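Just below sit the structures, each encoded as structure tokens.
Every read-out reported here was derived from the displayed coordinates using simple, explicitly stated rules and does not represent laboratory data. Everything numeric here is computed off the predicted structure, so don't read it as measured data.
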Structure P
Amino acid sequence: MDFSLPLFSAALPEIVILSMTMVVLMADVFLTDRDQNGLYLLVQFTLVAAFLVALGQYREYPTPVITFDGQYILDKLAVLSKLLIYLFSSFAFAYSREYIKDRKIRRGEYYILGLFSVLGMSIMVSAYSFLTIYLGLELLSFSLYVMVAMYKQSPQAIEAAMKYFVTGALASGMFLYGVSLLYGMTGEVQIASIAQVLQARFDVVGLAALIFILAALIFKFGAVPFHMWVPDVYEGAATPVTLFIASAPKVAAFAITVRVLVQALPGLQVAWQEILIVVSVLSMLFGNLLAIAQSNLKRMLAYSSIAHIGYTLLGVLAGPNSSGGYSAAMFYISTYTLVAAGAFAIIALLSKNGIEFDKLNDFRGLNARNPWIAFMMLLLMFSMAGVPPTVGFFAKLGLLESLVEAHYVWLAVLALLFALVGAYYYLRVVMLMYFEEPAEAYKDSHIVVSPNMMAAITVNGVAALVLGVLPSMFIDLCRISMG
């Protein structure tokens, strides 16, 4: 058997993150509470360094590289996914800084668990075998379970963590069982090898493996029918943790879904397309309808995220029969993550003195209390609703074009109808901010946000507008990365 050294330079972002996580872990032991700013700067330095390394890899490796005995791949999809993960994670840490200080949540543990989550996501998007996918998935999942439970003063957070852990363990078990069926059928865990065997052989065992693996992936996405954990975890967790869960992990989940369905299981394409049609339609239907009934904004955004995952899966199922389906799905999930992170960030920034600013009624008259924050929220809500010229409009347009090109015209019509339903509850938030008077307790109080946080949320909100006015560069980047 030939032995060759792995190409360690391909995994340099992961090496940087793991090494710096150890540094942050040791720094947390020796730094006092007064020096915790240094810990935050170390975390941001880690993400910036990993981002720059991955950016260099985008140019250095124009063709896919498979290394670590076929367990790891570095291609355009992996690199773009990592860049987005590091960017969104950096924003998530920035937004959480004041909140966790105010709630006396242990910053050291929060940052370390967050970095381990980022490492798990990095491993996931570059995984080229089911074993590596599982290792990255579990590193991410266990870190998130603990992050949800960290807000010990909140009984809701403990309950949400338990629900997340139990259902997550079930999903991991389904994934492993599906992989074991594939291994028993093919004798392989490497993605290219499995694809090669399944192209020549199809039986009921392969279909059963697909169902179990796809069920686990649907759970990680938070789509119907495995969506039960989403509203409870989003509402119960501390808002910065909700922000973290709603952003970067969505990109990682999309990347491994493409890896598994498109690269490992192309021989089962007809079967997984039919399953995705049902999942996406149900996700758009229940996500949008249940969001209308919510009075808590975090819970409303949780149900809306289920609907947005449904839209994303439309691009994946249209991909084999469309020239731009996969890239449209990548563009959609990336831009949705951007605006969802901004919406949760505003909730986190406005939640002060132990009071959560997460009820819809809390946003009544927000324009009178802080016009700029209200305007940023307006841009983010317009983008989620798909109102031009925000980026959400072009993201939905790209998906609809892909569906029509793939001859799923009826699905495109359904998606458009569901988007109109979704516009109602997003525009309701705008109406409350601009056309309602503040509650009596808040009538004369002006909301003050620190300049750093104001700058961060401005970048978030303006990006939703700029990417809508000038979407072509990012669309081309998604198209190149999806091959």
Structure Q
Amino acid sequence: MSLFFALLPLVVLACGLAAALILLTVRRSHGGVFAVYIAAVLAAGASVLRLAAAAPAPGGTLFVIDSFALFYSGLVLAAGAGVAVLAFGYLKGRQTRPEEFYLLLLGALIGAVTLVCSRHFASLFLGVEILSVALYGLIAYLRTRPSDTEAALKYLILSGVSSAFLLYGMALIYGLTGTMEFPVLARRMGMLGEGRAMAAAGMVFLVIGLGFKLGLVPFHMWTPDVYEGAPAPVTAFIATVSKGAVFALLLRYFTDVDLPAYPGLLAVFAVIAVASMLAGNLLALFQTNIKRLLAYSSIAHFGYLLVAFMSAAPFRIGAVTFYIVAYFVTTLGAFGVVSVLSGKERDADRIEDYEGLYHSRPWLAGAFAFQLLSLAGMPLTAGFIGKVYVVASGIGSFLFVPVAALIVGSGISLFYYLRVIAALYRRPGEAPALPAGALGGRIVVAVLFVLLLWWGVYPIPLLTLIGYLTLSS
């Protein structure tokens, strides 16, 4: 199999980006550029399915095309398609020139797919920067709102700081091992002897850099402000595609270098996980803004993921992956409701915007309530199954303190999720007017609602698919 064929999803997305750009030079058409975007994502998804039959495929020095990379590529492509459909209705009437939004979104998807297929520091850094640069533009896309520009500026500055930490960590590890390939440096780090302490320091810098991208405590300061300031579909993209791709990369790298061989680094992850779970949930208690509430909630959820990430259980990759899929479905659905209900002047991001929503749009209120219950980990939802697997992997590896923090954090989260649900059913209210073109967004919310219940009641098909995932070097 040729290298070109192995990298076909990236090639297709790049060609789609070029085609959309050419179309823009000929004629501005919101629907036309959107159609090119969807066609490129569907074609890339088809190429992922085609590659799955031949995996693992040779990806050269920079990439690895195995079942793990292909699964996460398909996941971010599906999420990217959902975000675009939400954005199509959201941008109508808000932006006089919405076409470039899809160019930036395609660029961000290229960065995300590059990350999940990376096996080399060069491709890692390339993926991170392609994704980040596209996000700067996406966050500030609605130029008429000062909050968007402020959020983009904060993300730009802190993203630059995180990239500096990332580069310094890479430099330390490369200086000690003489290689940037994950499998090779893993073998050489095992033979360092006295240099292992310096290698561990380099990995700590990597953790800091990637911790900023994931919004983990204490690198979370950008998360609530960016979530609040960015357009709702962009916030959905950051919360799912951006963070999910970075976490997949983190899982591959630290599986290759054998994280349990570095007890000090394992302790660092444990502290970050506990701090993220407790701080994220406690800070969410005081929020009256839905987007900020979900921002702090996402900090806690990636703390939960670190519990499975640190475990030595044989099913830890499956536990992490199922939880990420459940998180994608739930979070996209929650921000989908916010996108559908948002007006032209501002997003529907205040709790009072949802007062009595059940009495005017019962199905939308019901979908939002179930999304929040899934985030809380309640039974009959995908979030519950995900938390069961995370807790099982943590207990199986004797990670009792992080598991206790997970249980306490989940208990705390019930309060602020139920506070929003209570507002949905409290009394009849004046619900926000649906913007023109919101039908696509409502369809996305409905599909995600069905998946949330399906995988919460009957998760066997998804678990079977996840069971085939392997991390090959």
Structure R
Amino acid sequence: MSGKLFHRLLGLLRGLALLGVWTQPAVAIDYLAYGELRGHLEPCGCSPETDLGGIRRLGIVLSRERSVHPELVAFDLGNDLPLPGETALKTPFLIAASAQFKPGAVLMNQLELERLGEIDALRHRRPMDVPPYVLSNALPLSSRPFAANNLRSGKDWVALGYTYVPELKSRLQKVGPVLLKHWQSLLGYTPIEQRVLLFSGPSEDLGTIVDAKLFGVIISANPAPLQTVIGAEERQFPDRLLRRKVPEVLTVPLGGQGMLRGGALRFAEAKPIADYLKPKEGLGDKSTTAEPWLKPATLVTWITPEAGEAESPLKGIYEAYTQASQTAFRGQSQQRLKDLKSSPYAGAEACQACHPQQAKVYAASKHAVAMHTLEIRGKQEDAECVACHVVGAKEKGGYVSLVDSPSLVNVQCENCHGPRLAHTKNPIPKSTLQADPRQVCQTCHNRQHSPKFDFATYWQRIAHGKNQ
């Protein structure tokens, strides 16, 4: 369906609404909606099935979609910042990335409210790096965080934002008659089909808002608990993104893995990007091939590796984060260096003499080359990645760096059996598993890193006990 035909259909639907034949407002806003990064600047990359999303790819897809549909509006449902208790290192880079996407509005969601101090600090230093946050239910109603507005608007649209979690009830107004009246005054005479609500909260609140019939478009943040390990299930079962059928309320995918399409974008056929750019010299006819991610879409554009990361407008932000991450890792390594002198770890080589058969099984496994998979990606100094590829990365006396603790590189015996330096000095026979094997494996082999992981199958590949 062409854009012109779609908008003619909208006009017909509006006419039917005036006659009382059709009561649900038509969607007149062409938008892309995303969010819920939850601290993920990029996907792990351990598995092709979950190699989705990432700020570089999001930036590429959004900029190219705008070259095809220059009038589209981007809405960010928030919850983009790191989880509570996680390092603040990523925060300024995620905020700056959100701003560089040039969204119409960004919902100030729970994770943003948890880090208001960091947002305000960045707002004072570099105001252009703070995106257009919106929060329309702050307490009291006349007050809100400095970085957020009650309302955001653009050409033929106006957006409000609603966030409610019990943990922050002292700062947020739960929806009810008072709040709805306040919103009605904010919205004024704006036509209902131009009103957008960015929503994050319980289903009962959503029902109350829907019944009020104030908005033509309601887009929901993802209701999955914040601690949910992000997998690829939503791409396999996109119907999970439908939070409410009548009227339709969609939820954005977790981890920035995809963008919801709204209005004419749901039906428009995107042309090959080569139709909008000059062919590159020497490529000939190959330059006119449509990229897989730019094919006609309906509900979601999934952000896959085919987007061509080298061209990302967010490349600079990502490279700056990578440099900051490496600097932080090296600083932590220097602090951990002193603990190596009293390390309780022996390293795999110390086990070989007494356990030659087990050492042979280990040497043939992928665990024995775990660090190499990081080195080829340049991630050997990324603390988030390193933890699953070495011995004791988060323990006192554990892995420090490739140079300072080479004996603790790769996944080794002591990842499952625990520190064994004392055992090498006094090898009294005893049970050597430090915890349930299934639990140990799934610490790293989770739904994001290993979505096809099956303990019974994979255990046989490394089994090396007395009965093996």
Mean projected area of the Cα convex hull in nm² - structure with the largest value, from P, Q, R: R
Of the structures P, Q, R, the one that 3.8 was derived from, the read-out being mean projected area of the Cα convex hull in nm², for residues 154-201 alone: R
